[in-house]
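Next up, some structures in structure tokens.
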Structure I
Amino acid sequence: MHFAPPDPAAIPLDIVGEDGFADWLAAQPEAQAAWIRAQGFKGALGSAVTLPDPQGGILRAIAGYGKPSSRARGRFALAGAAAKLPEGVYRIASGLPPETAETEALGWLLGLYRFDRYKAATGARARLVAPEGIDAGRVETLAEGEALTRDLINTPAADMGPDDLEDAARALAARFGATIQVTTGDDLLSANLPMIHVVGRAADRAPRLIDMTWGATGPALTLVGKGVCFDTGGLNLKPASSMGLMKKDMGGAATVLGLARIIMGLGLPLRLRVLIPAVENSVAGNAFRPQDILTSRKGLTVEINNTDAEGRLILADALALADEGRPDLIVSMATLTGAARVAVGPDLAPFYTDHDDDASALSAAAARMADPVWRMPFHAPYETMIEPAIADLDNAPSGGFAGSITAALFLRRFVTETPRYMHFDIYGWQPGAAPGRPKGGVQQGARALFAALPQMLGL
């Protein structure tokens, strides 16, 4: 997922939209125009055509850029055409708008991703020389962060348990000189992380809290990622149809590690902390039960009304720990609720914040980075929905209304000392192939947050 080095022999690539196609075609040599017409190419979004040279190679290539209305219905327009080009090295010769060059180049790189841990990758891979005027290193680092997230989510739970997630965090820390500490098994109890312990104690791979720090100066940012490496639902066992994708329930952890990879790779001047509670929610004789009352690190008691609402429990302890450090900003990322998918579908990343300036910065950055987000409300009148009769909090309010909002309100109860808190309720999965986004694990919200951090933290 890197750019090809500059090469005089790289195939020139023209980018042509439908609106200007007729005029563009009229300006081409007649033989080439006749070939293009014969191929049925008209500049449609995602289409591509190549022109042969006398030796049977490729003289040049043309990518369809569609209309503004068709580009508005998706992302990474150039990546759709790139996937249809023959293998080779290409350079942009004309037609790429400067204001979209970085996003389209990133989409091209993201489209090169292949998950090949268990099967050799197949298919042509057209490579791109970095377009003029973009920061190629920055774009490559963004792609590398996404690749890390995708690899972690795509790996089956048998090979991506809490111990494997720890290994991935340790490898990332070693690469960038970060410090890492891990609290495992019964040590969670002595470290006052009881809800992480109780959720993961039934699994044969011990629960743990991964704590990574990097950077010595600048504002303090703490990222908290949900690391449920597999979620059976516990004693409230999921049906098979709901359990099939639960290897991705550590998508929040994968996303914050991918974001940390970007932040460290580009050397942002801040103090970064990454907290990942890593567990499996399994069924065994010592599994936690419906109607249990748990006491959290914060001292708040939680009534368990559904063991399948376990992600917010482990995040609560990690958020309480993060809050004790009083950073400038805490951000949690989690594949937390099906309610969020019902509300906004798989493509949008809902986020919650009480700070309008942060929300505006994030939304503007999301548009620039082709990483769509949508603000949801911390709606205070719903606080009573998470307050049961016999404990401070309810982990699964009855009725089913506002499920994503009540989960976000639950988490906010554990951040009381830090001035700013933001929560993402992501999906972490691309259900069908799209330009730049093959089916499988996907990073959501991370690029938008990365691009918004300079404004949010005054970097």
Structure II
Amino acid sequence: MYLEELIPGTEFESQEVECKLTLDRSNPDSWLRTIAGFSNATGGTIYIGVEDADHLLVGFDRTKADQERNYLNNQINEHISPRPNYQVCFLSYAIRGKTRFILKVTVSESTVKPIIVKYHNIPSIYIRRQGYTGGATYEEIIEMSLKSQKSQFDAIYSDEEYNRSQFSDLWTFFENHRGKESETLSDKALRSIGFFDEDLHLSNGALLFQDGYQDGKTLVQCSVFSGFNRGSERLVTVNRYQGNIPNSIEYMMSFVQQRMNHSMIKLPTSRVDIDAFPLRALFEGVVNAVAHRDYFLDGTQIQLDMFRDRLEISSPGGFYQGSLIGKTYDLSSIISKRRNEVISAVLVKCHVMEAAGTGFDKISEAYRDADNKHKPYINCQSDHFTLVLPDLTYEEGIDNRMENQLIYPPIENESKYDKPILSYCYAQSRTQKEIANELKISTSTYLREKILGRLVEQQYLLCNKNGRALYYLTNTEMVHLQ
């Protein structure tokens, strides 16, 4: 019997799921780090008593299941601090007339971070990313510490006091986008969304709307490239801008509109003018980047890059409280939680953003009639997310084969499989079975040792073990995107 049969309709191959045959007594750190990694990320579930490779249920009798649970609790209490929020339950199933049990350990994201594993008196901090658990970087640890204050950046109040006369750009922005709506952006409405508190202290988010704002929190860099990538094409234009949020949005829109191509489609009885990028999709993309930017990250910027075949809008910070999704064309499936409640609420009041969070749906709708080579997509990583809008006037569309965008030093004894493997494993760690399926070859000793092993040995691939399964991830210190 398999886990999918016990819990039908559940996706088990994901960022938030781990399967283990048993808890390793000889090296408890190997699974304690998974508990901590889930706590430091967005939470997850561990199934114990399940083969990792194929999800075969091995399970325990009731006595062994109790022992496994007690051992889990004792090791967590002894080695993890602060104590993570988790629950253990037994799932039963019958096999050959006997009742067996597996353990389901549900780990919640911790509100106090980082969660630390201390084993052999060595403290370590782990985080779950891209399907495996690894050591947290310095930047990730800082970000955890900041967010453990249980406050979003824009909701923290400053010492500066509210003065309505200092927000004329915001009032103009509101008037330009409210359409026929009769409501006003009153002080009472602003107070209700946390723009300022009862003592008139402005929130950090409110400061970003203030006239004359010039700090680096709103920095934007807009570039135009003559070809298809950054690495090998001429940089035509690069402009940097920092100002308040309304002016930043208007600046990015103006930058693209002044430089994008226009064309027409011939119909049987008429001609239809088209823009390179539908204005509705462009506006939603720009507003999304501003609303969901991680303003805790200093020294970063929204990056807007125009290429011959596409526009890329990149915003600092992965999706808030969401799993890493890599690359997806199914924009309507993305549930984007608000990272910045005050900023988002102001944009909703200005009618440039909807409370229901339908921005990605509107982007898909704007490209509804486009062919497959002209479909927008999102690429999300741990430290940023990028919206890619294809240029509708470029007939050939986007060549989305990542292997055509990889740059890396020469591989010794390179095979025809190396580049496809590095491409497939670039955004997400993969098992040997997944790689074999992608390459349409069998899972063999030759693949494991002569191909994957050689790439690992030469440090083009990173190999991590979870249970009995090996996961392979492209080493981005060796392999880069153009």
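FYI, it's all coordinate maths here, none of it is from the lab. Treat the numbers as computed from the prediction; the structure is a model and nothing was measured. Cβ atoms are built from the backbone, for glycine too; each structure is taken alone.
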Using mean projected area of the Cα convex hull in nm², for residues 41-80 alone for the comparison, can you identify which of I, II gives the largest number? II
Taking 1.25 as the value of Cα Rg over 2.2 N^0.38 Å, for residues 281-392 alone derived from one of the structures shown (I, II), identify that structure. I
So if we calculate mean count of other Cβ atoms within 10 Å over residues 33-40 for every structure here (I, II), which label has the highest result? II
With distance in nm of label points 7 Å out along Cα→Cβ at positions 129 and 161 as the yardstick, tell me which of I, II scores highest. I
If distance in nm of label points 7 Å out along Cα→Cβ at positions 121 and 449 is computed to be 4.2, which of I, II is the source? II
If relative contact order in percent (Cα under 8 Å, 6 or more apart) is calculated from each of I, II, which structure is the one that comes out at 12? II
Identity of the structure behind -10000 (criterion: helix-only ellipticity at 222 nm (-39500 (n - 2.57) for each DSSP H run of 4 or more, over all residues; to 500), calculated), options I, II: I
Determine which structure produced the value 28.8 for mean projected area of the Cα convex hull in nm², calculated from the coordinates; the candidates are I, II. II
Figure out for me which of the structures I, II the number 3.2 belongs to, where distance in nm of label points 7 Å out along Cα→Cβ at positions 145 and 169 was derived from the coordinates. II
